Structure I
Amino acid sequence: MPISSGIHYLEQSNPAGGPPLVLVHGAGGTSLTWPLAYRQLPHHHVISIDLPGHGQSTRRSRQSVLGYAHDLLDFLHDMRLPPVILAGHSLGGAICLQVALLAPARVQAIVAISTAATCELPEEIYACLADPGMQERVVQFLCNRLASPFISAASLSVIRRGMLAQRSSLLYGDLRTCQGYDLTREIAALAAPTLVCSGSWDLFIHQASFRQLADLIPASRFASFEAGHLLPVERPRELLSAMRIFLADLPIAKG
């Protein structure tokens, strides 16, 4: 079980020696939340992590995007990785953006999926999560928001079971972390080329917020897909194609 700096990870090395690509999951997820196609992206050394407190990581969970960003920086340092490409979904995308703001020399590019510069969730979620007996109600509320015409019932069922398997305190902490971050004032200083990806049916984050993020980042591209908040699961081929094109256009990815 590979663990570095208290963070468990899955690793797929590629003989082509492409730049490292680190995948960061969203709230309530693990390294396995990413479909296999992302974890085996050709021409890249792909590392999919369990955030602290999640999956098999031994480091404790955090209550802020900033805290998780510092943990991820410790991981990158302990792994002795060269500057990396960071790809994050939802909360994971916010963590990736924060890492690039803290340590720009460590990040060559970012793929921010279903991520905005700030996030607001209904307060009723937190009131329910404070009572462990209400976790199922909260998970059902979340699944109703995650559901879209483009996700299969089987995939949504897997996600539901995964959230119910989490400690209610962990799910509460992740959602509170989503609620608490705001990078709108800082994000214009982001130097890394960034691909901002959104689902046009996303019921968690408004489309205007995705476009705002892309507008605020100087070196950004914006891509929208017919999908909900679970874009990596709902449109894997289309999203992977957009990622490949973006990465191929980077100086680090050529040759």
Structure II
Amino acid sequence: MSFLEVFQYTRQDSVMHRLDPRSKLVLSIVCATVSMMFMEIIPLLMVFTCLLPLIAAAKSLGRWAKSMKGLGALLVFVLVFNTLLSPMEYPFSYSLSLAIRLVALMTSFSLFFLTVQPDQLSQALIQMRVKFEFAFAMSMAMRYVPTLGQEAYAIMDAQRARGVELDKGNIVKRIRNIIPIIVPLIIVSIRRALSIAESMESRGFGVSENRTYMEMLRFRKRDWALVLSSLLILILVIYVRFFVGLPGWMMWNLPF
């Protein structure tokens, strides 16, 4: 489950980390939206190529590459399944486009999650007039997803020590081997959730409606520049995609 590391914040001193979470949220949504607007290989590759320098600016290329490696099995499944069952004229090109789109989407959101601290996410949502309970739930979920991956690794190691062969056998056997992982993982998750609920209740969660904060997030010029440039790019892409049309060289597909 190394692909879950795209949801784990990494403390770095980089240009992307110093940006306001709200501006990075706009950037990630714009990149994901642009990725969803195309099914051609070349435009998707262009989106993906534009995202890589941003990941590099966040000093997170290594963690991103590790998460993409964990996503490899799903990408292979997408390629094989859609190539065999797709009714399209060029099934492999269609499957490849879906795989590139998936990578672009994961990269878009990993750019946000790798550079935004959970507390900053909660604060940003609150300053965007989101209810505190929802903002807190988002922050907790952001913290819990990497923990869930670590718990899964620990359970897999424990099952291997007991002689469970998780990586052997045919597809049906491997699916059955997931049960010794899923059941303990659900139990551990429920226990952790109950522990967190008791801790929150003992600290008087929700007693005071008027909350105070040590720090408030502030938009700077660089944040405004990022938001405006992201929105301009989105408007331009929408105009080209739906009103002008893509040039012929962008419509190229593999001949199979």
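Where a number appears in this text, it was derived from the coordinates with a stated rule and is not lab data. As the structure is a prediction and not an experimental result, all values here were calculated from the model. Cβ atoms are built from the backbone, for glycine too; each structure is taken alone.
So the values come out like this:
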read-out	value
Structure with the greatest value (metric Kirkwood radius over Cα pairs in Å, set I, II)	II
Which entry (I, II) yields the derived value 33 for relative contact order in percent (Cα under 8 Å, 6 or more apart)	II
Structure with the greatest value (metric mean projected area of the Cα convex hull in nm², for residues 83-146 alone, set I, II)	II
Of the structures I, II, the one that 6.4 was derived from, the read-out being distance in nm of label points 7 Å out along Cα→Cβ at positions 163 and 219	II
Structure (I, II) behind the derived value -22000 of helix-only ellipticity at 222 nm (-39500 (n - 2.57) for each DSSP H run of 4 or more, over all residues; to 500)	II
Value 32, 16, 9, calculated as Cα extents along the principal axes in Å, for residues 67-106 alone, assigned to which of I, II	II
